[in-house]
1. Looking at structures I, II, which one was mean count of other Cβ atoms within 10 Å over residues 208-215 calculated from, given that it came out as 12.8?
2. Any idea which of I, II comes out highest on mean count of other Cβ atoms within 10 Å over residues 64-71?
3. Using the calculated result -11000 for helix-only ellipticity at 222 nm (-39500 (n - 2.57) for each DSSP H run of 4 or more, over all residues; to 500), pick out the matching structure from I, II.
4. Using percent of Cα pairs over 37 Å apart, single out the structure from I, II with the greatest value.
5. As an exercise: Cα Rg over 2.2 N^0.38 Å, for residues 96-255 alone, calculated from one structure in I, II, equals 0.98. Which structure is it?
6. Figure out for me which of the structures I, II the number 0.10 belongs to, where FRET efficiency 1/(1 + (r/R0)^6) of positions 16 and 352 (r between Cβ atoms, R0 = 35 Å, to 0.05) was derived from the coordinates.
7. Quick check: 2, 12, 24, 25, 21, 11, 4, 1, 0, 0 is what I get for P(r) over Cα pairs in 5 Å bins from 0, in percent, for residues 56-167 alone, calculated from one of I, II. Which structure matches?
Structure I
Amino acid sequence: MLQVSAESMDGVADYLLCRTKVPGLALAVVTGERVLFAKGYGYRDLDARLPMTTDTSYPIASTTKGINATLLGILTERSQLAWDAPVRLYLPRFRLQDRLASDAATLRDLVAMRTGLPRHDLVWLENVATRGELIAALEHLAPSAGFRERFQYNNLTVTAAAHVAEIVTGRSWEELVQENILQPLSMRSTCFNRPESGNVAASYQEDSQRRLTRYRYLDTHLIAPAGGTIHSTISDMARWVSFNLNAGAIDGQRLLRRETLSELHAPCVVMRGDPAAPSFLAAYGLGWAVDTYKQWTRVSHGGDLHNVNSCITLFPELNLGIVSFVNMGVWRFARAINQCVFDRIMGITAGEEMQTAIDGYEQRVEQNIQRRARLTRTSGTAHSHSLSEYAGVFTHGGYGSITIACEADALILVRHKLRVRLEHWHYNSWVIDDDEVFQYYRSHPLERSNRITFEVDADGHVVAFNMQPEQSVAAVRFMKRGGGN
């Protein structure tokens, strides 16, 4: 029987908290339906010195993808959906730029993220569009690979698959998940919005001066099925782990056939070193990554949202599951915690996973510093028009609308609740000012190295701006609504 030493688990947590600026973490270890260990460490709110507990609510982020796939699996068992039927059978308006992909893409392709589309994260960031509008946007987004050529992490296609479930049932994704998963699993502390008060994790990030700052939340509701909204606790997520370890059953109740769950956990496409891959040889299934760790099959998924990093790890052959989260936007820390916990449970000599994750974070910070430093600038130049002439609403078929406002002799980029000041770079180009809205250690669609360059027509009117929100494809053009007049 597997044994868990509290002292050993404390050692894993202490290592991370003592060697980094992470304020707090929580973890749970599960075998079958039994929780072997669960504990919170450090602070859920550093400013108020409030402790992290097993009932602290946090965004589970992309670990939601397994929940979404399970919902779709339930609907396939009811013959309301089929994994390998064309998406357009259910959603005739579904289009991608690649005509072959438009005609042939299935739900399996969308969930396994092998349509050829890269992330295109600016589509959903602070975008108040509907999921139906998201579907319409897909055909305006450039692919960076051929259809079924390779895995590319993509929140948009996963959300599109969930929208198909909404179409065939006539109910919202949130209602379907609540009724078919959260309620039967008695996940009573799990909800679809961040709780406004109570035992809730605040989250933190480092700024450009390496100071720890509190994160300001941005709206991610558009991609709820891919991980944009669900908040839960370690205690509740232990129930989700048990469900997956017990082949789709919990408390004597079967919610999913054993064969269906096995299909979700089976590999569909090789991840080929994608940043989301748990290892170089990992494959992606339906809402889960699949690989081998220390000779045992590992089924896992990480999450990173609102500067909270989480990871769920299953070892089906050992009937063992681990879930953890940390409330600082860092790279792979939760995954490293799970690996170290596993090693200690199995009596394996601890490797360098934790220190490797810490070193990897530092390397990513340095890489971003260097990348931003390489951005060329021509000194002594001025913009060609008055600032007010650059102001307006600019639109793109895929990315939606962005407003450029002129306030107090500065340009401000506005999108819903997101407001960031632009710094004039040279000529008609601006960059995002370093106001620390986004994580400093990682690239993002609106980072400082991504110049916004305004375009002037033959009559001297500002008519568009160009930027490159997705680095794997060419820059895109946002047209000024109403022209340049």
Structure II
Amino acid sequence: MTNTTPTDLADCHAHELLALFRSHRASPVEALQAVLARVERLNPALNAFCLIDEASAMAAASASNARWSAGTPMGALDGVPVSIKDLILTRGWPTRRGSATVDPAQAWPDDAPAAARLRESGAVLFGKTHTPEFGCKGETNSPLGGITRNPWNQAHTAGGSSGGAAAAVASGMGPLAVGTDGAGSVRIPAAFCGTFGLKPSFGRVPAWPLSPFGTVAHIGPHTMSVVDAALMLNVLKQPDARDWTSLPPDSTDCTAGLDNGVRGLRIAYSPTLGYATNVHAEVAAAVERAVRQLESMGAIVEAVDPGFDDPLEITTGLWFVGAWTLWNTLTSDQQAVTDPDFRAQALLGATFSALDIQRLHLRRGALGSHMRQFMTRFDLIATPAVAVPAFEARPAGHAVMTPEAMLGWTPFSYPFNLTQQPACSMPCGLTTNGLPIGLQLVGSMFGDALLLRAARAFEQMRPIPRPPLAGR
């Protein structure tokens, strides 16, 4: 191995593993063995995984070995270990959605588009990661799965709802993970766990079945490098006719131009979005330093707010109505075993009239139009990813469910689900207590490639560190 490649394959990025496979200095079986050994050591404490299938993963890795030996890799991620969030259908594995209402003892014949494209690329699917019930909140806790913990400090939350995915990737339990983001569910755990988390433009990554929470739900990668996210997005964005909301086929290479830097890019720096009044001082200072670093690389930075009011009421209103819709698909026996947080959301959703819902959609449309116009002046927006560092891990139902309790501490994430713009979180420092701080970059709609390019420029100045886990 070269001096820059980690000696433990579990600490390698996906692009490093692919280089090792290509040069026959390591094999997919060896990479999987390293990841499974890491899972065995760390998952009991972190609780990132709800399922590990060593037998099928080893069979897939062995098949990849044979392809690399013959010089005929199957696809762009051949042999790379990947985990799937437990909201995404994966053939042969139960998809319980974090819920005791789902019976695992049934046929599971389908791959969702993300799982199908990864499998077709040769990736080695080895397990499913925890989510709160139905992905309903920004913490990963549930009566079924328990609490997923932060690899930087196990007393703290990994965030959610893709907390299992972020905790896994940060700790080297697989270099790639698929997450979902309906109000920040990729970016919140990325910020808390110190990973790179990408929410692509809505429709860029096909989904099926579509989320019961509507057209705020995106699918995207968790990685420890921007290059890996670009490689993964190349695979995930391939078309799937089952998703009628997906974008037309896109043959562009997300890795092309990644190293072109940020010189000349116009960045709107908005430390509060005009309404976030409780940003943690260390978060604010770290994001300010990060933006100045982008400016030092040639970006044109202007301190300016986008000019909209806090859309928390729009987000949670539509979310609660989605929860109420889902609640009404359950039997009374199933309803009795749901997470108290999901139950509370559903009952709040029951209070909305048809007129209330229509008004929320109209307000969302006005916000989307406003941001399309705002982004004609800028290439990117820079904000904190989350207003606070990771807080203490808490059980399901620990607080009364209100809009503020649900999302008030992450005011920078949900607006860009409403507008469907691409956005990412990447580490930009640590608090004095050693917890990661996330910088959020937001792109213009369909501007995923430019967003990745800017993130890559920052990553080259500040590579993403791993947590100092004992026994890793």
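Readers should treat all values here as calculations from the given coordinates under stated rules, not as data from a laboratory. A quick note: this is a predicted structure, and the numbers were derived from the prediction, not measured. Cβ atoms are built from the backbone, for glycine too; each structure is taken alone.
1. I
2. Numbers: I: 26.0; II: 15.0.
For this comparison of mean count of other Cβ atoms within 10 Å over residues 64-71, the top structure is I.
3. The read-out comes from structure II.
4. The maximum falls on structure I.
5. Source structure for this number: II.
6. Label of the originating structure: II.
7. Label of the source structure: I.
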